[in-house]
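Once you scroll down, you'll see the structures, which are given as structure tokens.
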Structure 1
Amino acid sequence: MRNRVLLSAAALVAMVALSACGSKEPASQGEGAKAALHVRVAAQNNSGQVFQFVAEERGFLKEEGVDSELVYINNATDAFTAMAAGQIDIMSTYGTGGPLIQIANGQDFTIFGGYMIIGETPVYGKPGTKWTGLDSFKGKTVAITRGGTPDIVLKGIFHDAGILKDVTFVEMKKNQETLQAVASGQADFGATATGYQLQAQALGLEVKMWPDEYWPNHSCCRMLSTSPWLSKPESQEAVYRLLRAYLRAEEYIQSESDKERLIDLVVEKLDLDRDTAASFILSPHMKYDTDPFRNSVLKMWDKMGAFGYLPNNSINCDDHINVAIYRKVLDSLIADYPDSEFFKKKRAAFEQNNL
């Protein structure tokens, strides 16, 4: 695997060659390794791509015949621009709301898999700020970064509870600014993306609410590409191989009782300290899942339309979701690993999440 850092939508720099170690050979590849297909996957370096890290270390990427190049782009706008320009092939850790806004604005993107179905996106407040339930938000100010998962999920919850118009939102550009707004008293509450718990604690803030308790499987990071790229047979084969490697990594993560190695991997691959990595890797409010979760995506699309985040148009969101490749991957893994209860459960869950 090659690791790149993309500093802007126009420049790819700092290529570093890395190698993968071997693992057991799947039944379907017993006659020899496939020629590797190259694919460029964009991710943010505050949480990385755990499936990629595990698939690399366990040798799954090599066995499946895919050369997956991880490209770090922390600004979602730059990532969308880079993908539309053909500088990357796949986006992985940029939520669901952002991609849906792009689709609503006419970008021809297709969601085909997932990374997290829920992310650790807590709502913070000062210790003395009263919170007993959703009604505690009435008449209060909430700091958010517009278009991010915390923003959209909170507004979806407030919309369903009938209190959306009773809350004032203060829009920030960065998660750190959201925390500072709460700490300084500019906002009563603030919601951030994954990985900011320790920073919040350092500012004297505490978690007041976990949004996933009100909206389970709300849909966080989806995997997507441009529709024209995904329509190519070679691209579909590359995605098929990549998802096979990632699903094998997901099985390993679920079956591996020692999460310390997973934390070690994140620390090794990213510029994060161990405590920060552990804060989200071990969190019960973080759920890694490769499933496309079509039904959750469509539910978010409907909610975003209800509170005015999508322009009026005739776009059918379902035309921008592909579950066929993922289903093919599951069927092939069940055939190759008939003793794996994990893949059978994933196949059953697929029916519930997508059909």
Structure 2
Amino acid sequence: MTEYVKHINETLQPKITEKEVVLDLFAGCGGLSLGFEAAGYKTIGYEMDSAATETYNKNLIGDCYAVKLDLDFEYPQADIVIGGPPCQPFSVGGHQKGMEDARDGFPIFIDAVKKLQPKVFMFENVRGLLYSNKWYFELVLAELRKLGYIIDYRLLNAVNFGIPQNRERLFVFGHRAKFLFPKQHTKKVTVGEAIGDTMFTAPEGSKFLTESMDRYVANYEKASYCINPRDLYFDKPARTLTCRNLAGATGDMQRVKLKDGKRRRLFHSEAARLQSFPDWFEFIGNETQRFNQIGNAVPPLLAYQLALALKECYQMDDLYTAEEIIENNYQPGQVLSLF
């Protein structure tokens, strides 16, 4: 067992040591919540997908409810609100309809913050929100600032935080004190450290690429100007894991190349490790549902480090009141003068 596998198996054990309750909206299978429970917080999750909800309840201490949230929903009391509002309207790979898309979860997230007035909140989303949809991102931030929060946000790559995968996501924190993002790691974890014990094997149930699939992949990579085949490499981190390239037989599917030249698709257990889920974490549902849960998740090891940073912020005394922040339009790094 490598140090990486040992680390995620031991570190990401749910344990409740704090009195505060964390509300996880659009919780998925519980990647964010697992990180927060490993940091000591009790969680309550809400997730529309029933299979993902079952996975959450199978593995975490907190309860998750299979509910489609709306603006009339009444939430239980919580001290911290986290979540991943549905990102399809803003994904670079999607149609980027923004607020015109019915799948937009931001009005619900903002409504929950407004109703609960948590001391601290956090949400995660795709990097596309910073680019062609930056106008909408600014609207979201303006609404949250109106509720009396200082906003800090940063684009983080999971590979810089001990996860063997290049995965850029936007993380946004709201608070009334001072927030510091976790420090980046100097060493990058590789695919070999995560799944080196299985990646060159062909266990029972392996799914191999056919000759026609190999030709399709070769044509795809040629059209995409790929210098190297998009196989997983033992000595490098993985490409971003997505629902599409895990569950679908696509040109950029995640796969390993065996020593005999055959390529096989990943097993759920391998994809889970690349997302930093511990080996004991059990996914519920059919093959596609399990891959979708993994592809949609926030890597729990990154969530854990963010939870520790949020805990430091939470434990500080508020430097400013909501009224002072609103009145002075406080921005991170600015010295707020009340005189």
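Read-outs throughout are calculated quantities, based only on the coordinates presented, and are distinct from any laboratory measurement. Everything numeric in this text was worked out from a predicted model, so none of it was measured. Cβ atoms are built from the backbone, for glycine too; each structure is taken alone.
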One of 1, 2 was used to compute distance in nm of label points 7 Å out along Cα→Cβ at positions 133 and 181, and the result was 2.7. Which label is that?
1
Given that distance in nm of label points 7 Å out along Cα→Cβ at positions 69 and 309, derived from a single structure, equals 2.1, which label among 1, 2 identifies that structure?
2
Out of 1, 2, choose the structure whose coordinates give helix-only ellipticity at 222 nm (-39500 (n - 2.57) for each DSSP H run of 4 or more, over all residues; to 500) equal to -12000 when calculated.
1
One of 1, 2 was used to compute distance in nm of label points 7 Å out along Cα→Cβ at positions 37 and 261, and the result was 4.7. Which label is that?
2
